[in-house]
Structure P
Amino acid sequence: MVKIFIDFDGTITKNDVGDVLFEKFGGAICQSYIADYRRGIISATSCFRLESEACGEIEASQFDEFIRKQEIDSSVKDFFLFCEKSGFECCIVSDGMDYYIEKILKNHGIQRVPFCANHLELIPCGRDGMITLSLSFPYTDEECDRCACCKRNIMLTRSADEDFIVYVGEGYSDRCPVRYADVVFAKDELLRFCRQEKIPHTEYGSFSDVLRLLNVKTGGKTFTGKTRLKKRRQAQLACRDVFIGG
């Protein structure tokens, strides 16, 4: 089966919603936390917790209104429809927060695509209509703190050896999973990384590009057991090393 794993912030959405959200409600200091995280000074989970603390008390209606205004790639709904008709299994994997992912997808009429992300709860405060942010991380990896939500583990857990894995992404948290994918669609920061690391990839600008290119790669036909797509040897070896502890 063709299984497609898709980043959310900056890939499905036009903005990196998490970064913009924390900067709006937590202030410029959140950018310094992100810089420390990228320099390896703090872990991803520590970065998120510091950002949430910086937000303090938030008016719940303003928080939800911010989420309601977030835009998505205008062609992503057609892409999901193509995948559904073709029998391709999609899963959104995000190092963002499930609260806003669920709301943004629903706001744009996308409700049948599963997703894995960090967990965000809005905790009511003493003052009416005010909340604080409470985070938890159900998809962390015990040995790696580069990301709070380990996309690689999710991807490998939800795939079998014979599955053909496609990855679509654009940013820092997508660096790890692309090493294990048979086909990579990359833009922005992920594109530069794939070029630097010589990871085979296809550049895209929007999901209309991904739809068109994926349609070419799969011959425009529903994937069945009789259809053989060529798996990437380096990705197979990387997956094997994970499972045997290499």
Structure Q
Amino acid sequence: MINQPPILSKADVARYRNLKQSKFREQERLFLLEGVRLCEEAFNSNLDITCCITVKGFDKVAIPAGLSQLEANQTQLEQISDSRNPQGIICIANIPKPSAFPSPGAKAIVLVADRISDPGNLGTIFRTALWFGVTDILLGPGCVDPYNPKVVRSSMGAIVAINLHFSDDLISSVTDWQKAGGNIVALHMSGEPLNAFKPKKGLILIIGSEAHGVDPELLELSRCLSIEKPGQGESLNAAMATGIALYELNRK
């Protein structure tokens, strides 16, 4: 006889629904992963998953043996979910403790996000960085919470494979990197052409906010690089600019 998972209680629904809000994620040190692909990526990662919530009869992905599982009805799942059309599975995971920030000699490129406030952009930056082999990302003040459900969804699973670091003072963090022998570049409209730049190992790449670009104090510490604009348009969004920059830097 197959054992049926316990039924999700009203208290459970209230608790997990609250994880859509940053203050409760911070209090509980938990976050949501929704959908088949994200949960499957989580199962195959080192992420500490506390429980898995599924609708009755869910069979689109195998739940790992030994993982705590709860059964929800469709209404309960929709209350917890942040997406319009839940796929029948949600995982609750512990927010990982930040790992030690790498040294310039240990990494080819480290990405720094300066005040990236759009969840879709930040999640896409995570996904793009991982594609190009960049696994360390430093988030400064003013960035959207990386465990916001929209960021997690936009990352398409990348959030379980990257190392997130946090800084209350990017000026100090970047200065420390420079003192340790690292190089610093920042994307800026008036910088030198990115396609002519020859990168060195131990490179920090700073991506600025969608509205204001990179902080002027950070620009003073950086070598500014620009993406060639053969056409028209005011600007690229942060995620697209990141993709172009990482492509150019990696091919050299």
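Every number here is computed from the coordinates shown, using simple stated rules; none is lab data. Note that the structure is predicted; figures quoted are calculated from it, not measured. Cβ atoms are built from the backbone, for glycine too; each structure is taken alone.
A value of 1.00 was computed for FRET efficiency 1/(1 + (r/R0)^6) of positions 42 and 162 (r between Cβ atoms, R0 = 41 Å, to 0.05); which of P, Q is the source structure?
Q
Can you say which of P, Q returns -12500 when helix-only ellipticity at 222 nm (-39500 (n - 2.57) for each DSSP H run of 4 or more, over all residues; to 500) is computed?
Values: P: -12500; Q: -8500.
Derived from the structure labelled P.
Could you figure out which one of P, Q the value 22 for relative contact order in percent (Cα under 8 Å, 6 or more apart) was computed from? Provide the component values of the computation, followed by the final result.
Values: P: 22; Q: 19.
Source structure: P.
Taking 2.7 as the value of distance in nm of label points 7 Å out along Cα→Cβ at positions 18 and 202 derived from one of the structures shown (P, Q), identify that structure.
On the way: P: 2.7; Q: 4.7.
Attributed to the structure labelled P.
Just checking, which of P, Q has the largest value of FRET efficiency 1/(1 + (r/R0)^6) of positions 146 and 210 (r between Cβ atoms, R0 = 30 Å, to 0.05)? Before the final figure, lay out each step's value.
Details: P: 0.75; Q: 1.00.
Between P, Q, the highest calculated value is found for Q.
Quick check: -0.63, -1.00, -1.18 is what I get for log10 I(q)/I(0) by the Debye sum over Cα atoms at q = 0.11, 0.15, 0.17 Å⁻¹, calculated from one of P, Q. Which structure matches? Please list the in-between numbers first.
Details: P: -0.59, -1.07, -1.33; Q: -0.63, -1.00, -1.18.
The structure behind it is Q.
Using mean count of other Cβ atoms within 10 Å over residues 170-177 as the calculated read-out, with 18.0 as its value, let me know the right label among P, Q. If you can, show how the numbers build up before the last one.
Values: P: 21.5; Q: 18.0.
Only one of P, Q returns 18.0 for mean count of other Cβ atoms within 10 Å over residues 170-177, namely Q.
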